[in-house]
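Asks: Multiple structures follow.
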Structure 1
Amino acid sequence: MRVLMLASYFPKPANPLMGNWALSQAQAFLRNGIDVTVVSGTAWVPRVLGRMSAGAAAYASCPPEYQWGELKAYYPRWPFYPVNLLRPLLTANPAAILAPCWHSIKGQLLSLVDRLRPDVVYAHHTQVNGYLAWRINRVTGLPYVITDHDFGEIESCRHHPARYRFFRPIVEGASSVIAVASRMEQLMAGLFPRAHALTVHNGADPPHQDAFLRQRPAELASRRILFCACAFYERKGIPLLVRAFARTAAAFPDAILRIAGDGETRPQIEKAIQETGIGSRVQLLGRLRHEDVLQEMIWADVFVLPGWDEPFATAFTEALSACCPIVYASDGGITDVAVSGKHGLAVEPRSEDSLVSALSSLLGDDALRQTMAKASHELFRDRLLWDYNALRMRSIFAASANAQAAGSALEESHTSSIR
């Protein structure tokens, strides 16, 4: 089974944290009998601009191809820039941006398809890579499968007619449209009833066993630790978390909140820390290496990510792998598998009071946290390994390729009978 995977949000050699979940999935594919090659369209950025901007550096220095262990990834340049300035246009009318991008990358993609001869094209996100897969299909007939990861990208089709018209032929032409959560599958099926939508949950790889043996640093040894890791933007709700923690802090003087990540809402987070007066007990760790995030999860007593409309955050799966109870919003995709009261606690989206109640309950009950830690690891071990995702996807890819082959054989038979 040969698969060409399209993933624009994929690690760059100079930024291995970008989309590292997609790299983990691709590596799980290889382990489970899927011969996968990755193509990650990369914004063209002049080297001089890369030297001026840390955010642009990974793009400016990105090589045309790179070997991630046994996995080969290609990074063709194209004029697609996922920046805030262009997001309103990309949301309202994706074709205006992506049609020119297709023509800039078309030759390289079709050349790779001709050389690699994949059985299936697999695309992450309908909006960008699903569109490329659809265009490849129009030229070559190759079947394609899409996984979507964001409620908003689909929901926006209700409000923007041009976006709906852009999405419809792509999702209806796919062999399968994979949702990472059942709520997303229902949303897709409601908007596009002719699409073949189904749910396949994301996974995680288990932490290295040495990480469980590593003791907390002395300054953390006697603390009750709440840990959060995410990119900082509004939907993640980190200022809300800071305020909720401030309301519980007095009752638990040994508790601290450690937050890994960075992004556009950092000023609001810093303001919340300052206004609540608990700066000594909230630690902003910045962007951490993936292995350091996993270590923080193992050391933590509770992993908290209160963001609303969270599709199926890999961070939750990784926290479960680290034997760490989770606090999560009740509208997120993790509710497909996590049971509130067993693996952690669900909170009402955007509700500071609900979050305060959950934090107080968990910080105040050592036995409950220990029971949840055991159940969390069992859930991860039994259902949420990337290898399980890979096996499910392999069967979906095989069905897609077989349907294509059967269709081609039927067409050939019909043509012969006419002759």
Structure 2
Amino acid sequence: MESTPETFVVVLTTHTYGGETLGRLPDGRAVFVPFALPGEAVRVRLVEEKKRYARAELVEVLTAAPERITPICTHFTACGGCHYQHLSYENQLFAKTKILKDQLERIGGIESPPVKPIIPSPIQFHYRNNIQFHLSKQGGLGFHRWRSKDVLAIKECHLPEETLNSLWPKLDFEQGTDLLKIGLRLGENEDVMLTLESEDPEPPEFMVEDLPISVVFLGPEDVHVLAGDSYVCIDMLNRSFRVSAGSFFQVNTPMAAAMVEHVLSNLDLSQSDTVIDAYAGVGLFSAFLAPKVKRLVAIENSPWACNDFVHNLDDFDNVELYHARVEDILSNLVVDPKVILVDPPRAGLERGTIDSILAMNPELLVYVSCDPATLARDARRLVKGGYFLASTTPFDLFPQTYHIEGISFWHKQSR
């Protein structure tokens, strides 16, 4: 197992956030290798070199870990969509829990963080109610290759729900069609919405074989409903949510319901309380919090999501919505909240947002995170501001990928 001038033999040790596994090069630098596992001896070729670390592509597995399994997708390792198909699901959960703990310890500075057992997805494949494709140069639907903007045209994908998986191969686009993204979203009663996003103001020509679906074109300035409706409805805990073409909604419906139930079960609310729901989206959490409190204040910047929010919470008189960036509005609110719930994008919380939260001094902060690295960064600021982490629970919304969703509860430290 000797190295050659073009390659190196490395023994890998640790899963890292981002889907790679850590090892050491002969010169002592850390090297990050995708599609490999701790304990494996692998042959790698460097693709990126820095002074203190390098990234490599996997050339050959010389000694396989016992946890390694055979991926079910022929595109695995070429496509960048999945990262853990070579790892059994039980060990995927173990790896994600360990990564979350490591991020909170190493970046967040929290000793022995109170990480609860991860909540597994009831299904490990065909769980996505929403999928986004790109077009290859030949006009084929596909995904970006690993760490590349090149598009790999695909013949199969095992992540979309079965209805979407039976539909996308029927879509036909001409070579050279100028589309940034092609999206499919599944709603109630098998309703499907196709979204076409482009910088060209003119909708493209395409065929859907007379399929009974809604089609929405998202141009640079205007939105065109080409067929059906501009939204689908998604049922969540016996409540229907309208989700428009430009709105975000969690892609794993059963796990989104589990997250809502987890938040509700950990809150002690009364009809005298005020709650702030920041990054409120279409109202997923607000719809279940509103009946329990006197006043719910929601903040959302997306015009699509705001319109959906108004529709989805129309039956509540105690809800107010601010269409603005959270960092712009939070500092100007005259509110005394018992609880603030934040569900930010991957970038986490702006420094000014954290300052505003600390100034409001809520009894409890609920932090819904989709990125453990930014959660850990924000954790350090929250601890410095007088809060402690009571618990964090990871949720596996994205089996076969490195993504980790988590819900953390932060309490004021007693003086």
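What follows draws every value from the coordinates through simple rules; no lab data is involved. Fair warning: this is a prediction, and the values are worked out from it, not measured in the lab. Cβ atoms are built from the backbone, for glycine too; each structure is taken alone.
Asks: Please state which of the structures 1, 2 yields 22.5, 85 when Rg and Dmax of the Cα atoms in Å is computed from it.
Replies: 1
Asks: For helix-only ellipticity at 222 nm (-39500 (n - 2.57) for each DSSP H run of 4 or more, over all residues; to 500), the calculated result is -15000, so let me know which of 1, 2 that is.
Replies: Label of the source structure: 1.
Asks: When distance in nm of label points 7 Å out along Cα→Cβ at positions 106 and 306 is calculated for each of the structures 1, 2, which structure yields the highest value?
Replies: Sorting by distance in nm of label points 7 Å out along Cα→Cβ at positions 106 and 306 in descending order puts 1 first.
Asks: Now for a different question. Out of 1, 2, which has the highest value for FRET efficiency 1/(1 + (r/R0)^6) of positions 274 and 370 (r between Cβ atoms, R0 = 30 Å, to 0.05)?
Replies: Details: 1: 0.30; 2: 0.70.
Largest one: structure 2.
Asks: Same structure, new question: Looking at structures 1, 2, which one was distance in nm of label points 7 Å out along Cα→Cβ at positions 250 and 330 calculated from, given that it came out as 2.8?
Replies: The correct label is 1.
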